[in-house]
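Below you'll find the structures, each written out as structure tokens.
Every number here is computed from the coordinates shown, using simple stated rules; none is lab data. Note that the structure is predicted; figures quoted are calculated from it, not measured.
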Structure P
């Protein structure tokens, strides 16, 4: 499997301008011409989306510069969660590994090279469930000199995994029940950020529809880590209020992308100071903790 490049999956909906930037950045990668690209286009939610979805589809049919381009267009709106779960499952089961992007992520020219190196380096490590080239703007502790770190949380912004890890996820309520009934596991889950439990509760009760928080829960249940860089090679351009999740504009996740080469160490170990610093970035502020307490009792 190391001799085979991971297929690249891109999910898109109704943002042709964002998608164009995502694809153009990917195409600038040296490995693009050798990489198989799968593009999944979701259908419109209603007439208000139809023209933009059609514009997206006119664009994706013109994509070139990759080893192979496969396009799937849904007539109905399936939503991101269902699309990711079903389509990633199909691709990763066929190829053994996968790299996944959404339509609002701009990457560096070495993104595909780094992601393939990460997937090759950590494939034997059963304590690692995912890899990413995105780094949130958290404060890395002074003295930490490695280019990557282990964190008990998955990223949904430019990530990759392997078939055996993906197949270990329960997309129903089994992981939620395990965390609910095992205080140790729940504490481990919350080491990735105090925002995770409210998200999982809301997903389980139908308030939100998130595949990513269930992916994070699988990491906790399996006692596994995600591999993150300390400096990002991915930038999210969708936090401008144009997306389904980010309906408001925020600069909280803004990063300056690292275009330098990075060192990948196969024997990378968790660093508790880094994990605590990472957790602080995602910990909920007091007003949101109080809101969750009064509205949801969590």
Structure Q
């Protein structure tokens, strides 16, 4: 039986939603070990940041824990990074999953814990876990260490191919505003030769435009071999926008001339995919039946 350790690396999850998610995970045959910081009300203080970091260390190092799952995103990951003893974690190889603010944690784990098998995907307190979504089976397979095949397979009807073609390389990226916040840090995302995934939610269009300008000027778009963009970036009811979401995304991404897919259900959507990152993958935007992203297992 696979044991999942649940950590609160960012904000405290809603207790009832987390309890519901834990119940579903147990229904799926997992044993669940829950960190204390998930249920303790806490201020944003350095002392509390250190406690979350210590719990993160313990869960990764616990020999009884086979995989680590974040409870939720929100805000706070960057605050705990200085308190983690990364040398202790360097050899850990467990599956790990989270999205949103966890983008920052993915960035540093890629450098400090390179053998960790990571995915940008659902968390324990996600509605799709609570509501027993069939798409959550991807998450469960990943946590068990199983191969996922084509991770885009059941999302073909949701996506649009802007540029066809094929690309090969590891997947990287995450929440756009967090990807930008890594620039100039020790955990800055390496995008060269990578398939870049980007998504965000409820941002003003000028901010999305600014983030993409920043990535362009930082050279982070120059070496990408493919791009998969999510469904939600800009506020739908924003006054005086800089353009539609499509116009802004295409302004920066279409000139790259690489395979480009829009409207993928990644990140901040109700039914999100589990996308392994920093693992060799093949993107085929022209595959029969819709775009495919096949990630190497193991």
Starting from the value 23, 17, 8: which structure in P, Q was semi-axes √(5λ) of the Cα gyration tensor in Å, for residues 25-96 alone calculated from? P
Among P, Q, structure where helix-only ellipticity at 222 nm (-39500 (n - 2.57) for each DSSP H run of 4 or more, over all residues; to 500) as derived comes to -11500: P
